[in-house]
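Structures for review follow.
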Structure I
Amino acid sequence: MKSPKIFATLLIFITFSGLAFVTLSKKSDDIISSTNRSIKFEEKNDYNNAISELQKIYDANSGNYILNTRLGWLYYNKKDYQKSKTYYTKALAINKNSIEAMLGLTLPLSALNDWEAVKQTYTSILKLDANHYTANLRLGQIFLNSGDYQQAKKYLEKAFVQYPSEYEPNLSLGWTHYYLGDKQKAKELFTSALMVAQNDSLASQGYELVK
């Protein structure tokens, strides 16, 4: 037979364990409900209320990865790029290898014209996934726009190999080969770009230069 002291201790433990479980359950209920209400507001392009729903529970859940990426995305759509950058950065602090959060971070960084930081972010993605399509494509386009055509070619070819019928790799690699002096290759790529985007002005301009 248990002694009264042991029984009392066990009863206190069970009581506090039960209270902790109830508290954790309510916290989970709140975060689920608020996040889903936020998504419904976002679907209506009501970014203020979408953000407000998450901010109500943020202090108690600031270490939650999804909350931070959601706020990064919502503030980006609201065109508050500094706050968007802040929340995506927090998400990366929680999960440093999240390619999802890195791609998200490039959005406010691009809007802020912080191209060095954008390049660094895409480079970080490629360290995790050397063949990542979007990172190779965008990094190649950045080098193309800055006039570093050899570097552009290096990254754009990786994107092109993966998606040879897509418009963007054909267009960007076409211009890269044009500036590198390979007009025949440029013509092939501009032709492919126009096959899937007939009225595209950039592809048409390039095609006229090399035909």
Structure II
Amino acid sequence: MNRPTTARWYFDLISPFAYLHLKQFQRLPGNLRIEYVPILFAALLQHWKHKGPAEIPAKRIYTYRHVTWLAEHLGIPFKMPPSHPFNSLHAMRLLIGAQPTQENVTTAFDMIWKEGRDLQEPQEIAELGSRLGIPNIEAILADETIKSNLRANTKDAINREIFGVPTFVINNQIFWGQDSLDMMLDYLHNPGLFDTPEMQRTLTLPVGAARRQSKS
């Protein structure tokens, strides 16, 4: 099997884990081409009928402590924005309008998670637009093609059975979360990683018990 040379990275700026993931891409092989795909995390949650980490009060506190510790542990500059969760929609549209290159994606993530800026504020969105080289921010935010592209990206993620961000997809294999990087590196070195009998057995492993669904 040929070793993969292209990976699609699905992300939403709302995710601190996506920021920490991005900051570790120097560990990836230099010949791996990354396609940056902005999607809406909220739409994934709605599709899978799942709550985000910040929607469970105890998990929210733990998550913020975890990412703060993890950033320090990894030596990555980090500052929480003024509020979280926040609405990332306008920032994501600007990214698509400017083209989601590595440089532009890094610029947006850094404003939020390195500088701790609030991209819900109009003046901060204006600053992001300036940094991305967008001359007419209002036109980009209202552009129907850009809105459609963001929806299409998100639908593509759902069709690929992506359930969270950040997620890499390589040869239809999903690598979810910043802590999946080592497994992904193993796969890049050995594309037959998931072909072992035990890995294949997980695909058809029966459900032994199911949680009773609430009738409310």
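Bear in mind these aren't lab numbers, they're just calculated from the coordinates by the rules spelled out. Here the structure is a predicted model, which means the values were calculated and not measured. Cβ atoms are built from the backbone, for glycine too; each structure is taken alone.
Looking at relative contact order in percent (Cα under 8 Å, 6 or more apart) over structures I, II, structure II comes out largest. When Rg/Rh (Cα atoms, Kirkwood Rh), for residues 132-187 alone is calculated for each of structures I, II, structure II gives the greatest result.
Looking at structures I, II, which one was helix-only ellipticity at 222 nm (-39500 (n - 2.57) for each DSSP H run of 4 or more, over all residues; to 500) calculated from, given that it came out as -26500? It traces back to I. From I, II, which structure was distance in nm of label points 7 Å out along Cα→Cβ at positions 84 and 108 = 0.9 calculated on? The read-out was computed on structure I.
Look at FRET efficiency 1/(1 + (r/R0)^6) of positions 92 and 164 (r between Cβ atoms, R0 = 35 Å, to 0.05) for each of I, II: the largest one is in II.
Structures I, II were shown, and Rg/Rh (Cα atoms, Kirkwood Rh) at 0.98 was computed from II.
Looking at distance in nm of label points 7 Å out along Cα→Cβ at positions 76 and 172, point out which structure of I, II has the largest value. Between I, II, the highest calculated value is found for II.
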